[in-house]
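Structures follow.
Computed from the coordinates by the stated procedures, all read-outs in this text should not be read as laboratory data. Quick caveat: nothing in here was measured; it's all calculated off a predicted structure. Cβ atoms are built from the backbone, for glycine too; each structure is taken alone.
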Structure P
Amino acid sequence: MKALIFDLDGVVADSAAAHRRSWARLAGEEGMAFDDHAARALLGLTREDSLSVFLGGRVLDADQRADWLARKQLHFLDELARMSPDDALPGVLDLLAEAARAGMPCALASSSRNARAVLDRLRLAHAFAFVADGASVAAPKPAPDIFLLAARSIGVPPAEALVIEDSAAGAEAALRGGFALVTVGAEHLSPRHFESLAGVTLAELGRATPG
């Protein structure tokens, strides 16, 4: 294992909760139901794909879709303004610091177009040698493109990089790209799984790397 590639929402930051509250506000405006199950279905998806899942078969024209996405983004920006370094998830700062001491490059590969803004709020932009966001590739997760771009940009082949993910789409993307995978969070999406990164070391992560 020569590099780490992190997802953002639910791995590095509690921004997944901010997105959930943003979608819930939009649902309230439209008289729609929105619960934790619906929120989980949006994890790892692009804005457009998230809206399609959120609509659940309801059809909007292009102007309506643009309006709904704009309102959701405004709600998220309200949430983002409240974020601080305290919103970094447990264990992330320690793991990034250990990687820096070991000279191991870290990249971030997120479907969110707000990834850089979130990192700025967390004061973590300096910790990543490369950041790929939702605008970086044409094919979103579960296509492996965003992870392949991140690995290429930090000069590490996929077989020597470990992806840390919390979504089914992201986990599939990592495996399709030939990366070792660790998942975190409530859902056990891989054999190598942690409830959180609290107390997790590079040595433990390295055991997830084949060979």
Structure Q
Amino acid sequence: MKNKSIRFITEIGIFSALGLILDFIAGLYSDFIFPGGGSISITMVTIFIVAFRWGLKGGLTVGLLIGLLQLPYSDAFKYGLHWSVVLGIVFLDYIFAYTACGLAGAYAKKARETDLHGKLGYVTSGILLAAGVRTLLHITSGWIFFRQWVPEFIREEYAWYYWSIIYNLGYMVPSTILCILITRGIVRRYHEKLFNVETFMFG
């Protein structure tokens, strides 16, 4: 039991750090494409791997840590915004959004108990659920907090709602597709280790 706890804590730390690095790299090539925040990134893969390996507990924990670790270099603190706006962005776009990626772990038990074909199906379903919730959180944040940064003609009520949807889907859809492909590839190749928490995944 003690060794299992050590493995859990160690893997949480490793994948949280890896997720932060991947997110930083994504920002280097995505900031000029998505000036309002967001990036085409495979950061979510690190959360999904832990979520399918350790379930909701692991996925939600890594997601929360990655969201928190991004805060020091996030855009939320750069523009002298009112504290209530900063707080809203921090929770919706970082803490809640990345923690939501851990919801993929809701399918961990079913994936563990089925064959490889079934595992891949549950992995895809879990990722779509988690990424869908994250996308809704970003869209909601856009509706509430980012209206002031877009051109005047977009600020009309309905145009603004559509803009937030299109903008956030612009990076979340390709990110989700990439994460599905990569996570399925990892599961296909390493499923015996990934779903066996009695051994260290990197052993």
Per relative contact order in percent (Cα under 8 Å, 6 or more apart), the highest-valued of structures P, Q: P
Among P, Q, structure where distance in nm of label points 7 Å out along Cα→Cβ at positions 128 and 144 as derived comes to 2.1: P
Distance in nm of label points 7 Å out along Cα→Cβ at positions 24 and 168 from the coordinates reads 2.2; which among P, Q: P
Answer label among P, Q for the case where distance in nm of label points 7 Å out along Cα→Cβ at positions 16 and 112, calculated from the coordinates, equals 2.2: Q
Parent structure of the calculated result 54, given that percent of Cα pairs over 19 Å apart, for residues 40-103 alone is the read-out and P, Q the choices: P
Test item: P(r) over Cα pairs in 10 Å bins from 0, in percent, for residues 88-159 alone calculated as 20, 33, 24, 15, 8, 1, pick one of P, Q: Q
Distance in nm of label points 7 Å out along Cα→Cβ at positions 96 and 192 from the coordinates reads 4.3; which among P, Q: Q
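A value of -12500 was computed for helix-only ellipticity at 222 nm (-39500 (n - 2.57) for each DSSP H run of 4 or more, over all residues; to 500); which of P, Q is the source structure?
P
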Test item: FRET efficiency 1/(1 + (r/R0)^6) of positions 56 and 72 (r between Cβ atoms, R0 = 25 Å, to 0.05) calculated as 0.40, pick one of P, Q: Q
